[in-house]
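Next come the structures, one after another.
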Structure 1
Amino acid sequence: MRYYPLFLDISGRRCVVVGGGTVAERKVRRLLECGARVEVVSVTLTAVLDALKQEGRIVHHEADYDGTQLQGAFLVIGATDNSTVNERVYRDARAGRILANIVDQPRLCDFILPSLVERGDLSIAVSTSGRSPALAKQIRTELEDRYGPEYGILAGLLGELRDRVLAGGRPADENREKFEALLASDILEKIRARRWDEVKALILERTGVEMEVRPG
């Protein structure tokens, strides 16, 4: 199966995790980081999930899965150690037109979760289409060494700079040339060395935009 690669906005969306173990815990953490409204269906919870419940960060349905807990959900993740339950979650999700991911079961997934390298606003996703999570993890580790925190700082600067350049109303080709000239410079080296005055001067030289550069 080929998956259509995308980054999905789940902010404020109701997302259900079926299962309360360590795997479910990891899935819940990621959903919360992305701003989802998370509900967990499980008789028991890990200590971390229980703490999130006490803090009011997740809603806990202290019950076995029976299908009703999916009503109104945007997506569901099945993370139990019971294959029968997981398959039912998938069938119910399909019937309710809810996006489903069943952990370690690519055939029961509408979407799969890539291995991620995150540097501020920069996200690099690695996927083997569910065939080898171990390989995806190894490549992610290699990318983490290759792309350090300076890339997150650069992504933030470029985002702010883009807004200012576009506000100038210049032709798209001209704007693209400015960004290409900046990226072809030694701006990353200057960021790594935390020479902020030089970064600011370089941005002005290559783009004509004067902006405040704050350490990341």
Structure 2
Amino acid sequence: MQFIYHEKAGESSLKVDGELFKYIFKVRRFNSDERLYFRNLKDKDIYSYSVVDIDRRKASLQLLKSEEKIIEPQRYLHIGWCVIDPKIVEKYIASLNELGVSKISFIYCEYSQKQYKPNFEKLEKILLNSSQQCGRSSIIQLEQIDSLEVFKEQNPNSYMFNFSSNNIHSFKNEIDTIIIGCEGGFSKDEVQGFDQKRIVGIENNLILRSETATLSVAGILLS
């Protein structure tokens, strides 16, 4: 663990109790004489604390020092991900956070099942845990978009990942926003309505699952 998230990190004293107390002292087994490092993920500082008082259920911490420590992806990547089963997203989003994806917009495309609703509270909790482990000083930004058309209007320079003779590797330095289809891919109208020069693919004739495509694209563009 690289740091612990606490929304009040940076204050001169912190109270730790409940689930966070159990996680720090029961699960992670930190000793009371160890320094504890916190971030609030609002600023770029990391804060070190010492334990001044502890009992079976809570601990009082005192701020020792703060240090600006920015650990961020070297480039920006915004993924427009057509809505799929939230359980699948929850399984893979930590990996996308560790790869360095900056933002994910969940888009209701034509083949998206409209009953699916991203659980942003649960996703943010997963992302917080991910950043604590990998050291990233932020988490992926999340939003929901009602349709592909709305997303294209807001992001006119976006690319689409689909079957294409335009190899994504050739456009690697140009792409900062890319759209990934849901299960079943994109509809014929969605593909035809997109600038064909901005549709990119890989040298693979196999049909990828949505999550496989998303991880592959992130890996290619952020490597």
Structure 3
Amino acid sequence: MGITSKPVVFAVLAAVVILIGTTVTVFIPLFMPSTQPVSPYIKPYTAVEQEGRDIYMREGCNNCHTQTVRPLRTEVLRYGEYSKPEEFAYDRPFLWGSRRTGPDLNRVGGKYPDSWHYKHTAHPQSMFEKSNMPPYGWLAKNRLDTGYSFKKTSTLGYGYSESDVQQQIDQYRATVTDASYPSKESRDKVTPPELQKELTEMDALIAYLQKLGRDVKNMEATK
């Protein structure tokens, strides 16, 4: 009698073979260097950028905006260099998305000045009359909570010390509150007076948006 005449044994052996095959072809490659490309140009998010990313996810921005440029001529012409695996090394979770109610944002970093983002985030229709994006001006009225910033960057394995995180927060606060900040006028228009010397959730969100694609642009510029 062959094994095919013993259904229980056959089922068990088939399951074992499938599990072994799955482990060899799926799980083992996940931990191989070739499937985890690393580039010295791709830097972890700073503490403020990570806070902005959390706000981006909290508000569901990824429901309308993708963050992946496909290697198609039309996509590259519109959005810029197509997405590379290594640029998502610090993205947990990935925000590639599949729906473009709004434009793809994977290369938005540096495309517009901060002043543009303050105006657009607060009043989208003032920049694009037919935009269906809701206003997020209230983010400028919320003080940024950085109480868990170090814990977040530590858990995500960014390699920052607690003093590094505090320095990043202090430095970004000093930048956006400085009298010579190029986007001071736009920021002051949307930020209440009592918060103009503090970091707001809108500041963090804009810091995150300005990070998107910036490292890849620097990488491409050195070629």
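Values quoted throughout were computed directly from the atomic coordinates according to the rules given, and no laboratory measurement underlies them. It should be emphasised that the depicted structure is a prediction, and the values quoted were computed from it without experimental measurement. Cβ atoms are built from the backbone, for glycine too; each structure is taken alone.
Name the one structure among 1, 2, 3 that relative contact order in percent (Cα under 8 Å, 6 or more apart) of 28 was derived from. All intermediate terms of the calculation are to be shown ahead of the outcome.
Details: 1: 12; 2: 20; 3: 28.
Structure 3 accounts for this read-out.
If we compute distance in nm of label points 7 Å out along Cα→Cβ at positions 23 and 103 for structures 1, 2, 3, which one ends up with the highest value?
Working: 1: 0.5; 2: 2.7; 3: 4.9.
The structure with the largest value is 3.
Name the one structure among 1, 2, 3 that distance in nm of label points 7 Å out along Cα→Cβ at positions 7 and 175 of 6.6 was derived from. Intermediate values should be presented prior to the final figure.
Details: 1: 1.8; 2: 3.7; 3: 6.6.
Going through each structure in turn, the value belongs to 3.
Quick check on the output: 2.2 is distance in nm of label points 7 Å out along Cα→Cβ at positions 111 and 207, derived from one of 1, 2, 3. Which one produced it? Can you show the working numbers first?
Working: 1: 3.0; 2: 0.7; 3: 2.2.
Computing distance in nm of label points 7 Å out along Cα→Cβ at positions 111 and 207 on every structure in 1, 2, 3 gives 2.2 only for 3.
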